[in-house]
Structure P
Amino acid sequence: MRFKRIFVLILDSLGVGEAMDANDYGDSGANTLKHIMEGYDLFIPNLQKLGFLDTINMIDNKNVDSYYTIARPINSGKDSLSGHYEIVGIEHKLPFKTFTEKGFPRELIDKIEQVTGKRVIGNKMMNGEDIINELGERHLNYGSLILYTSSDSTLQIATHEDVIPIPKLYTYCEKIRKITLQDDWRIARVIARPFTGKPGKFKFTNDRRDFAVKPPKRSVLNELKDNHLSVISIGKISDIFDGEGITKTIKASKNNIDTINKITDIMSKNFTGLCIANLNDFDALYGHNRDLEGYGKAIEELDVEIPMILNKLNNDDLLIITADHGNDPTFTQNSAHTRENVPVIIFGRDFKTPGMLPPLNTLADIGATIADNFDVKLPEIGTSFLDKLK
């Protein structure tokens, strides 16, 4: 075991250029980080010192403090589950279904109304805050469930806390999760979205909960847990994997800084194994809302925290910063994820020759490297780059 602790920080949606099959997804020309830089005066000296900006064009820069490269996605789809699955070594070739054009079929709506005993309103693809402000007052008056989807494979249920208590909303979503496991629908995530406020001023709370499908196969997380190593999840990681392979779950609000605070707190603890966290603001608040300036400011906020994160690392710790997919805020024709390569930054205090590594053929190389370090069974996909870290 070379590294006692490995920390993986997933910058949700921060892609660095179109994947080789981007045209198949209608995403030719996508480049989340590059286009943010072109439209916003991005100042990130700490991330730049780690080679983060060099991943855009894969420029060989010797004056960096970490190894850096890109990883090319091979799993089907460009949703969060497919990307996270691939990072931990799960091959997933059957994409989840989306219902963006016509909403969910009448047959499914009937079943939802039957199992919940509630009428459904909405049933369309729409930004979450827009739909609660459009239908929130009607929901208050009649108690109907606001149902909508994003451009991803999601079925989202929004309810006001004063109308439907959060535990009841979770119960409804659990029931909906069970009926949406059928192949006819095959929805990746059912998401509970409680909100508060008055008409015209509705806002989501931090009590969102994702009910994901169970991973189709075992991952490096399962291998670590079975070998009595810690697998600590921060943010929505545990929800994404439906708890599979997780030994400790730490909730965080959808605020990136809160998540980072949870990470640095865990870095002060003594454990052996993996800590994996997701910074969701990039995707949920800025990518999907096509807010280029907000996305840029969020990257700068992360940059300010980088020195503290690095200072918390021990000599036998490894930090990997990556992403799960892209979400180019300049792609204004829709609010979907974009099929992109992702950055991979690898930092350790004992590195003697940091610099550029060859591109990784799959995000699963990250999971394979983690497995290799802890001497557990390698995942079915991915190749370890542990021996390249000199």
Structure Q
Amino acid sequence: MPTVRPFRSIRPAEALVHRVAALPYDVYNRKEACAEVAKEPLSFLAIDRAETQFSDDVSTYDPQVYAKARQMLDQAIADGVFVTDEKAYYYIYELTMDGKSQSGIVGCSSIDDYQNNIVKKHENTREEKEQDRIRHVDTTDAHTGPIFLAYRSVDAINSIVERVKKEAPLYDFTADDGIRHAVWIIKSDDDAKAIAEAFASIPCTYIADGHHRCASAVKVGLKRRAEHPDYTGAEEFNYFLSVLFPDDQLYIMPYNRTVKDLNGNTKEQFLEKVREKFTVEEKDEAVQPQKKGNFGMYLSGQWYLLCAKPEILSDDPVEGLDVSVLQNNLLRPVLGIDDPRTDSRIDFIGGIRGLSELSRRVSEDMTVAFSMYATSIAELLAVADAGLLMPPKSTWFEPKLRSGIFIHRLS
């Protein structure tokens, strides 16, 4: 049963939160990160990506970059940009996009739960991607970007959240991208006890987004245990910062695909091979699939609707995913994309970018694009419950949690 406990948050002063809160560190390349920090020096991105404080000849992964992140965080706390709450609390973090809201509990989850698969995963992680965040967390002594977790909705938690949200929020601001962010502190000890007990009564939680950040946080916790062999398990380094959302509030967008060439096929040969496994219908406008087993395809200025033939569909939690159907029956056999994790001929476009981004890419540097029907949260949970892994780039969660609103110190 999951352990989720309150924590003493380091958080922005109320008047500054809208300037501090930043999108996750990994949505930017270095040039983009530098531009964001130049535009807003208080952005938490300056700490999350401290290479923005150095010339380009200093590596992103240079030890002095992580030392700078620690120095900047400590200085911001000393300057009053951040305040530290007097005691450990749970918080409510609500994000609203296009009129749809999701409200999560902010707390700290157990690294033992991660190790014991009580915090369930649906993606593999790559060690080279983990190393950067391991160094950042260890050097700053802080978790600065919360892990996005999901759980099957619990009435006891929902009722507390809805009641507390009737109070005045601690923070309430709308970011430049139009996403509204609101935060409440759950101050009642009785509510805190009820929340802890409610989480302890469910079988598990699920990583929705942030597999690499979560793995990195856990590895730092294990490193601290090795450094403190007399640890009791109560120390902060045994827990990682998380926001836990009920499954029925989450919104997954499609993760679309583009491919650089037709793998030596002419357009006619390619379409003929596609028709072996899919019905193909020309469309006069961009195609956003409306049900499972349907795909949009953009090729040579023409949109098509592809419908998977029944014989290639599956009830298997992984093989039945639309991303698997496309990969196994078109991308691999026709376009030669054997490993989408490493093949430079394929690129992935988050659904938030829209269908126009697919046609733009085809007009510039790609040849064919595919629009997807979004993976559902039920499919994600089913894969994780089966102990299986999703193909890469199966889910695109929106809206993104902001970094810098909550900071959890490890000691």
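Quick one: percent of Cα pairs over 34 Å apart came out at 26 when computed from one of P, Q, so which one is it? Numbers along the way, then the final one.
On the way: P: 26; Q: 35.
Computed on structure P.
One of P, Q was used to compute relative contact order in percent (Cα under 8 Å, 6 or more apart), and the result was 31. Which label is that? Don't skip to the answer; put the middle values down first.
On the way: P: 31; Q: 24.
Label of the originating structure: P.
Ranked by distance in nm of label points 7 Å out along Cα→Cβ at positions 70 and 134, which of P, Q sits at the highest value?
Numbers: P: 3.6; Q: 1.7.
Once distance in nm of label points 7 Å out along Cα→Cβ at positions 70 and 134 is tallied for P, Q, the winner is P.
A value of 1.15 was derived for Rg/Rh (Cα atoms, Kirkwood Rh), for residues 230-349 alone; which structure in P, Q was it taken from? Could the numbers behind the result be given before it?
On the way: P: 0.97; Q: 1.15.
So the calculation was done on Q.
Comparing P, Q, where is mean count of other Cβ atoms within 10 Å over residues 54-61 highest?
Values: P: 16.0; Q: 11.1.
Going through P, Q one by one, mean count of other Cβ atoms within 10 Å over residues 54-61 is largest in P.
Each reported figure results from applying straightforward, stated rules to the coordinates on display, with no laboratory input. Everything numeric in this text was worked out from a predicted model, so none of it was measured. Cβ atoms are built from the backbone, for glycine too; each structure is taken alone.
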